[in-house]
Structure I
Amino acid sequence: MIMTVEYLYEPFQYTFMVRALIVCLLVGLMCPLLGSHVISREMGFMGDALAHAVMPGMVVAYSIGISTFFGSIPMAIAVALSIGYVTKKSKISNDTSIGILFAGLFALGLILLSLQNGLNVSVEDILLGQVISTSWVDVYVTSILAVLVIVIMIAMYKPMVFVGFDYQGAIVAGIKADKVDYLLLILLSIVVVVTLNVVGIVLVIGMLITPAAAASLVVKRFSSTIPMGMLFGIMSSIIGLYIAYYLDTPPGPSICLVSTAIFTLAFAKTKILTR
């Protein structure tokens, strides 16, 4: 019993693990909160595209020595709003406009990174995340953004759900559906950027979609999906950090692998019960 308690506390004797835990817990809360709405609107590709499209902003931030938040968040918001605008104002489909910006901006980011000499960051760090090297400044910024996102999502819960499930009905009811959509895109941009630091560009979709998807298999009501998804997100973050510490594996992939395992169990449970 004593050994078990020691195993639980040992990783958090180190300050860098405490910082990583705080950021991971915040991400575990925010991602399912937005992810539930992303799934209901079938916007999963959008989250993945935003993660790749902000790479130029990240590289610029690294090159001038400032936090990646200051380069990535404006970039993500601009890309998200551009996609929304192009989709609404032209005949180009949502997936097409996402694909064009996704590929073009990710390629630009890789080129900018290759042109930087002596930059203390690798492609692997950007793709897989570097939560272990999180600073207290990152913790403070993440905490502020998390509170902002959660407060706005709680305040806008009913309009968000209404627009997500019945866009035309929301317009008839007097809700400015296009503005609600743009707000969701901005909040999604913020959450994606915060998540990048934990799991990296490649695995953002794993934290944004997977816990919420697992929750949707376990509970039936949308209102119950969000808290259940948050629980799965927190579980994924904590267990993934323990695995990374004791097995010396990358934290980002470890967290996403746990999230996938939770989804697999939820899926298996539904299949067994429906027999």
Structure II
Amino acid sequence: MIFHVLTLFPEMVSAALAGSILGRAAQKGLLTVDAVDIRTYTCNRHKRVDDYTYGGGAGMLMQAQPVYDCWADVQKKITERTGHPARVLYMAPQGRTFDQKMAVDLAGEEELILLCGHYEGIDARALEEIGAEEVSIGDFVLTGGELPAMMIIDAVSRMIPGVLGNSESAETDSFMSGLLEYPQYSRPSVWRGREVPAVLLSGDHARVEEWRLDQSLALTKERRPDLYEQFVRDHPDVMEKRRKRIERERRIEERRRRKERESADD
């Protein structure tokens, strides 16, 4: 997959995505990050790409011409190579909130253009002409779209086969199942007096999966009740199976305690 990042700071994007998992994936040819400098497309002899906004207001605005020409050049090459244009995402706080569902959807694209604004953003006429999809990573404002673009690239890349060493890593991440991820532990089994839950050391894979589901449900209900309620609506079979399991375990525990009392009475 090829990510084309249209930005005023290409070195920032290239450097940040050159290491760790994404860097290794790029070396394997699984993905490419093409950071394109918008400034090289300006017609201004001083290489300016911004100007004051009409109507007044604080800050400068990226002009339509260099942004549009940069997009047009990249999109033309993509269309010639693939036979169709690529989707364009514009990083903007007023856009649709990026989530795991969108990451999975975007992972199916061959190529993707991510447009990064700066200063007060980009002239609205360029965005309209480009037909960009506005995407937000949350209800806060950053100095530019580069960080959101890199976050999206990271999230989408995890969905590409071969990028992660273990395919189950992506499948069990928070939000993939609709729930937050359960707590995880590594060696040693006791650290500063804190023990790993016994069920995880039991070797009983069925019980481990049940424990993980219980933990995910509890965490999601506490921290993201909206996701919890959605999961309950979407997975009535899972919730019913869990209810029966808990009831069965309760009856077994009651019988055990009754036997203990009877033995004590004898």
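What follows is calculated from the coordinates using simple rules that are stated; it is not laboratory data. All figures in this text were calculated on a predicted structure; none of them were measured in a lab. Cβ atoms are built from the backbone, for glycine too; each structure is taken alone.
Comparing FRET efficiency 1/(1 + (r/R0)^6) of positions 14 and 190 (r between Cβ atoms, R0 = 30 Å, to 0.05) across I, II, which is largest?
I
Quick check: -27500 is what I get for helix-only ellipticity at 222 nm (-39500 (n - 2.57) for each DSSP H run of 4 or more, over all residues; to 500), calculated from one of I, II. Which structure matches?
I
Quick check: 5.4 is what I get for distance in nm of label points 7 Å out along Cα→Cβ at positions 126 and 246, calculated from one of I, II. Which structure matches?
II
I, II: which one has Cα extents along the principal axes in Å, as calculated, at 99, 44, 41?
For Cα extents along the principal axes in Å, the value 99, 44, 41 is produced by structure II.
Here FRET efficiency 1/(1 + (r/R0)^6) of positions 6 and 62 (r between Cβ atoms, R0 = 30 Å, to 0.05) was calculated and came to 0.20; which of the structures I, II was it taken from?
Working: I: 0.20; II: 1.00.
Matching structure: I.
Given that relative contact order in percent (Cα under 8 Å, 6 or more apart), derived from a single structure, equals 31, which label among I, II identifies that structure?
Source structure for this number: I.
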